[in-house]
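Quick note: the coordinates plus some simple rules give every number you see, no bench work behind them. Remember, predicted model here, so these are calculated numbers, not experimental data.
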Structure 1
Amino acid sequence: MDVAVVVPLKDFSRAKLRLRSDEQLDATALAEQLARGVVVASRPRTVVVVTEDPGIVDFATKENVEVLLSSATDLNGAVQFAYATLTERFDALYVVHGDLRFPEGLGTFEPPAPVTLYADHRHDGTNVLVLPTGLDFHFAYGPGSLRRHVLEAERLGLNYEVVRESSWAFDVDEPGDLKSP
């Protein structure tokens, strides 16, 4: 099966707004470091960064990954654009947040089901979403996305599995997320 890892990214200097409340953190550098870790860990699979930002295009080019330049400025719009654009080229997409603390294994894992949702450590968000292409799937990232993505899979009559405990459960949104799990 031909799959791609899709990593939606926004301008590092505007990313991680909640982290910027901690003046001791360089949130811009941290956002770039986390994104690089996800990109590297996603190899040898094809990695596609989707963004609206020319600076991220430069980052992706330096990392030797494919780039989709989207006009969408929100996460759902960017991922929906990538899904529609890549559906002819790939059998499945693995949508991965670019802020995972422990991204190791993204490039080699085999999901337990064709539709697999990897929850964040709060069991509220969707940090990794494995999905076949060619569906009328509507992405619903943001608070409560795990529940909304499950409802979307059910709406389409898809068999799915939710993985609530994984190393990918730890994304970095707030200063406390940088402490050991």
Structure 2
Amino acid sequence: MRLAGAYVIDLEPHVDERGFFARAFCEREFAERGLPVRFPQCNLSHNARKATLRGMHFQAGLERETKVVRAVSGAIYDVIVDLRVESATFLEWIGVELSRETGRALFVPGGFAHGFLTLTDDADVFYHMSDFFRPEADRGFRWDDPQANIRWPASPLTISARDASYPDLDPSRLSGTTP
């Protein structure tokens, strides 16, 4: 993948007349690749309407929150932006379609901002989180920030007041290690 440390995770389904069975997470396979294997918090986001936008969110501070994100119903356009000042891909972004049909997941390394736009009604998004949510470290920037220059597949029709009011991305504030 173009952004160091980010991975698309595809299922390897075993199909029969009942449907399929696939392993969604394997601690051994993650550990062999140097990825976190501890996910003490899991979240589920239900999105009733198509074109709902959530993001762009990240956690400030020493502990960089890692996520594994999967659409378990419906479909989303999932976006991550590399906010790691030391990275060769600093401020670059990728967007990946995640859907129930593909079962595809996105591994989001710590130090990345994350957001998504729903592509269908009734899109449910399941997150494995590497750390407990810390409200004091919760940060974000505007989904349409000109510096990030994310090319969304459509304009959002539904967005929270909080997400709509985030400030522009300020790279000079990303190098610090405290919230």
Structure 3
Amino acid sequence: MARVLVPVAPGTEELEAVTIIDLLRRAGVEVVVAGLEPGPIKCSRGVVLVPDALLSDVIEQEFDLIALPGGGEGSRRLAASEVLRQALQTTLAAGKRVAAVCAAPEALRQAGLLEGRRVTSYPGSLPADDPSYTYVEDSVVVDGPVTTSRGPGTSMDFALSLMEQLVGRDKRQKVEHGLMRPPKGSKTK
């Protein structure tokens, strides 16, 4: 079974965090939500999340993916965590995946994981003119083991992309069908 770590901090964007957690769990992925600090985490819009564990207690465990939700304040806290930075580097070096949405790709940049890659983020949260990567405005960008996305409105596509990478296209299609999402390009009435 695939295992995913979703770190959260005060100021995390709840729509992104919950979408990642919910959709991956629907696909049978083991998701560990880990707080940077003990206790419940108050998110950017006041929603309170109760992490499964403290990040420092699970950081040494093996995960197939570390997925970072955004949110300005939450992303700054995630990017400032040396423990998380090292875990991101170790995970990618081990041939596993890392992902970030909204402002959280900055944590990947600070960890040196965006060099030579195509990336995206919430407008203005990554320097678009940084020559070490190619910045694009696609909703979801998958460049090898690194996936980035734009923001709350792209979180479902982001989570579904992560799902497909972890458990395959068939499982993604089954979960997506159950969500009653219209096929791409269809018109709603």
query = Of the structures labelled 1, 2, 3, which one yields 21 when relative contact order in percent (Cα under 8 Å, 6 or more apart) is computed from its coordinates?
reply = 3
remark   = helix-only ellipticity at 222 nm (-39500 (n - 2.57) for each DSSP H run of 4 or more, over all residues; to 500) gets -1000 when computed on, of labels 1, 2, 3, structure 2
